[in-house]
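Given below, in the form of structure tokens, are the structures.
Just so it is clear, none of the values below were taken in a lab; they were calculated from the coordinates. Predicted model only: the values in this text are computed from it and were never measured. Cβ atoms are built from the backbone, for glycine too; each structure is taken alone.
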Structure I
Amino acid sequence: MLTFLVRRINLFILTSLMLFAVVYAVTLALPGELASNLSGIADPNRSQLTQINQQYQLDSNPVFGYLAYVKARLSGDFGVSLTSQEPVWPQLTQVITASLELGMMSVIMALLIGIPIGALVSLSRNPTIQRIVMSLTLLGFSVPVFWLGLLQIITFGVNLDWLPASGRINLIYEVPSVTGLLLVDIWLTDAPWRSAAMMDAWAHLILPISVVMLLPLTIVIRITRFSLDEELDKNYIRALEARGISRFHLLVHHALPNAMAQVLRVLSLQLGPIASAIIIVELLFSWPGVGAYMVSALRQGDHTALQAGVLAISLFIVLLNIVLEIIHTLLNPVSRKEIHGRI
């Protein structure tokens, strides 16, 4: 297992270095002054230009320049924004937490809803119900995110006026930022309007979550159903069932924990599409996340902010993918056996 962890850490390091190389190569090809594109300083004076040349090794060959670029970014120096001339990193940390909150709540809701539905479909003896649920999941998987988001905005936000269709919370609530996660920060405050602010924050979350969670929800339902069918057909389940143990008990206490490893494995492969859905939803619902931040930087030609957003999202996806793969290996005895067999 230790060898497996070392290999995954090495994979994360190599993937990160390749990602930095791609972003650095694209930065070299961008129009404008290279010093401004790397540092974000729109019109550097002579002393600033000398400092930038030394920091990023602009007078050296591209290899030393790449190493200097990686060193600067890993130290937390992402430069300043070309438009606001303020440091990029504090801006990025504010928007990342908003995207994390939306993504985490969407995946959690998908698991809480999808696992019971998949289990019930697996227990059902009615083939008609199974076909209907599987057809609906296929339809949900195929629905375009932007179309569903616009439909919900028009229906529930404009025509019916049931839910807010933009923003993260009403501006009348000034919630002190502690963790950056709005629901947690509201819960930590002792203001008299805490309950009202919590309800308002959830009201703003409902529509974006319902759109983002559609993709992972359909995946969780289908994989849970197929994994449980495969698990319930194994010999140890049949032996326990022959002893008089109910099928529901077998599913909850034996088959379902074993099937969750496969659900996590498939979800880890869908992190990229889920991140793309989050970016689209942030634009539709004016959600102040990293996706909206990157699109705004792209429109304004803010290269340093765009670089920081791309690096943050990509590195987070790679890291989370490796973490989920490690969790899958720990949960799945077959994977552990294969690892020890290779070692």
Structure II
Amino acid sequence: MNRTASSPRRRIVVAGCGGMAHTWVDYALTRADADIVGLVDVRLEAAESMRDKHGLRCGVYTDLEQAIKESGADLVFDVTIPASHHVISQTAMRLGCDVFSEKPLAESWEACLDVVRAASETGRMHAVMQNRRFDPRIRAFRELIAGGAIGTPGFAGADFFIGAHFGGFRDLMDSPLILDMAIHTLDQARLLLGADPVSVYCQEFNPPGSWYKGSASALCIFEMSDGSVFSYRGSWCSEGAPTSWEAQWRVIGSSGTALWDGAGAPYAEAVDPAGQEEAFIRSSQRIDTSPEPEGEPWHHRCIAEMFDALHAGRRAETDCRDNLLSMAMVFGAIRSSAEGRKVAISELLPSGSLG
């Protein structure tokens, strides 16, 4: 990952100075090619606190346009709440800045499409924080499947059950689980299968005892472009016996099954081909993986990939156009639940939306 002084220096404005922004600022301060030249927050005191905590010498603002124009920024870190991502991205790109954004891409499907259009029209880079793609364990899981250990995948399933008492904006969202959390798991499913969504059937609901205003639980079935089926079951108001934050995974192929509990190392059990043609239940052999050490935080790995792509003039792995397909899973699921029918992903994607 290129972090040398030979790369063009980027002048960065950080939009949003809440808790997550510290992770972005901490990373930027490790790079020889990054200068933080402005901090923006609707609460000026939050921007001032961020500046003082990190010993920065930069302007603090409540208006992004003013911050960009006065600082000469060419890159914006969007670490605002989901409802602000659309306006932040639009403002930044129209003023000539590239954008590295927290997930989700935007809070509505129309806004997601608008962000992608703006990136294409302005020629600016827009990439989304999908930090869980950069967990070494999910990378090892992907390599296990892609390497043919279980044959051709036909089914992938992920279970996510945690009782998360956040407070704040999540408690008031209409679809807090799918939009704010399941986006990670749905994006990982695309990564693992190397496939994109074709259709979805979903039922969102809010079970007894939920402290969320919106639907905090969901069941989803996705048909994927490789012919496989991906099933997601989840709840953010499930008290007791929690899964990992990375979900519990089972991927079934033509000759075996790959498993990951979201905590340890993934592994597979593949059929032992030796003399089992007549066996009722065939015996299997375990195939272990050895993920690389955790090392730097996943957030840092994802931002590093964004910088590498920016300097190389290529699209990042989490470029907004690619991420739009993960968001299509999110908003297709929400539409399916609202309308009580299976939704084709093509219904959401206008011609040329990924150009």
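From I, II, which structure was mean count of other Cβ atoms within 10 Å over residues 25-32 = 12.2 calculated on? Provide the component values of the computation, followed by the final result.
Numbers: I: 12.2; II: 16.9.
Clearly, the read-out refers to I.
Here distance in nm of label points 7 Å out along Cα→Cβ at positions 145 and 281 is compared for structures I, II. The highest value is that of II.
Tell me which structure, out of I, II, gives -24000 once helix-only ellipticity at 222 nm (-39500 (n - 2.57) for each DSSP H run of 4 or more, over all residues; to 500) is calculated.
Working: I: -24000; II: -9500.
Going label by label, the one that fits is I.
Taking 27 as the value of percent of Cα pairs over 40 Å apart derived from one of the structures shown (I, II), identify that structure. Source structure for this number: I.
Taking distance in nm of label points 7 Å out along Cα→Cβ at positions 33 and 49 as the criterion, the highest value among I, II goes to II.
Quick one: distance in nm of label points 7 Å out along Cα→Cβ at positions 89 and 121 came out at 4.6 when computed from one of I, II, so which one is it? It must be structure I, since only it matches. Taking relative contact order in percent (Cα under 8 Å, 6 or more apart) as the measure, the highest value among I, II is held by I.
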